[in-house]
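Values quoted throughout were computed directly from the atomic coordinates according to the rules given, and no laboratory measurement underlies them. Computed from a predicted structure; not experimentally measured. Cβ atoms are built from the backbone, for glycine too; each structure is taken alone.
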Structure P
Amino acid sequence: MFIVFDIGGTNTRVAGSVDGKTLGEVVIYPTPQDYSDGIQALAETAKRLAANTPITAIAGGVPGPMDLSHTQILKAPNMKDWNNKPLQQDLQQLLNTTVRLENDTAMWALAEAHTGAGKGKNIVVYITVSTGVGGTRIVNGQIDKSAFGFEIGHHTINPSGPICGCGGVGHLEAYIGGNAMEKRYNKKPKDITDEAVWEDATAFLAIGLLNTCVFWSPHIIILGGSMMKSFSMERVLASTKSLNYIVDTLPEIQRSILGESGGLIGALHFLSQTPEQAVKK
């Protein structure tokens, strides 16, 4: 039995896989903000899914930048009690098996590149707009190499802008992340009906998309995450095109097609890659 998980700022998803290729039952629960509660909930869920079957290996996505050896979260703005805790070590001790960790957005990106909207494309960028904002580049089916991971939600849009959850100023996440918008407007983003608010958010998302185009030069950008349900793709595309003066042809920009299990599907692809194939940070 293989176990895969996707820890998000709002919800955690866990699933088992008998063959390492297809998902079994998916369990969803609110992500505990307390690390100890979170690690126990994850271990208990994994044991229940495995039942009496030995767990061969575990892989999962976690939010925020990680240490160089990919054993723990360093600075997840929306899950601060999880930072700098020995996540891999604790899971391996609790479940007595090999555990491999990667950024949650990178797992989604792998899934989109192999079985989602990016299938058949050489350079795929996946961006999630959810509780926070993240993004990863996939090159030829592999997570692209980096020195310390990809954190495009924290590139500066406006140096005089609002404070981001990470403590920075004017980051993309501070404009379009779910937590940031809830704090700014005092209501859940899904309950915001003022069109002017979404036009403003679309303008900042478009800046982020054009920056991504010129930084990463992908064949396709795939947008996912709970916040994308509130954005009009027609407006997003039009706004991005209106900002472009340098790239002859913009890449395709599409919504994710994998539903809510993309992170789990990506973790299965991650498990199928040997450590040597996986990106070395």
Structure Q
Amino acid sequence: MTFIKTTEQDSKYNHLEKMSVKELLANINKEDKTVPLAVEKALPQIEILTAQIVNKLQKGGRLFYLGAGTSGRLGVVDASECPPTFGVSYDLVVGIIAGGDIAIRKAVEFAEDSTNQGWLDLQENNITNKDVVVGIAASGTTPYVIAALEKCNKNNIVTGCIACNKNSPLGKVAQFPIEVVVGPEFVTGSSRMKAGTAQKLVLNMLSTATMIQLGKIKGNKMVDMQLSNNKLLERGQKMLAKELNIDQNVAANLLEQFGNVRNAIKNYKK
């Protein structure tokens, strides 16, 4: 099949510098509206990869996100939000970005072009065939990610990907590819826009659906969340008060005693 890098195709909008702020915002919003529809078309692929992730994590494995630039940052963000949201350990979902943690804030030149560093970065985290690795690359052509997934395949490690071009090199390497084709960007080649939004939506789906399947949500509540600030403490108190039909002050004492909402519900005695 022919590979066409639609993420790099020329924008259908021109002379952006001549547009008013109102026109710019309206047109960006118009393009953004197409992203959820593109994600919807990829739901069967997302479901398949999610099932693989759940299976591995249920058996004691971990989930790795691997990417460069915007894609890498999005993976790091999703991974870093899992412990406070779902009360899991920080090494259950791991985000790795080309160039290391410094690349989260500042671009590291040519880091994405390395064909061996991705695998080395995974090895630093003691990757095994119990784990699953999801490569993230809008173009689907990032050497850092592709080469790492090739190594994973050779070592019987389950691989998936999130790309925004159809039939990309990354999509062909990944065992369980997700390809969300969002088309040309508003600013030509600026894949931090629609492609980045699509990747974020898919990452939300992968991690949230996985954690729900692992039992980290009760009803629709984050009963395992880390109570790391006053806002979350108050939220936890309200959850308990409603669930157990008790006063919020009593709920506060229970949280202090048992550490989180789930344990407080489990150990509550009238």
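Of structures P, Q, which gives 1.6 when distance in nm of label points 7 Å out along Cα→Cβ at positions 162 and 178 is computed from the coordinates? Label of the originating structure: P.
Computing helix-only ellipticity at 222 nm (-39500 (n - 2.57) for each DSSP H run of 4 or more, over all residues; to 500) across structures P, Q gives -15000 for structure Q. Which one of P, Q has Kirkwood radius over Cα pairs in Å, for residues 34-185 alone, as calculated from the coordinates, equal to 16.7? This value belongs to structure P.
When log10 I(q)/I(0) by the Debye sum over Cα atoms at q = 0.07, 0.11, 0.15, 0.17 Å⁻¹ is computed across structures P, Q, the figure -0.24, -0.60, -1.11, -1.41 traces back to P. Computed over structures P, Q, relative contact order in percent (Cα under 8 Å, 6 or more apart) reaches its largest value in Q.
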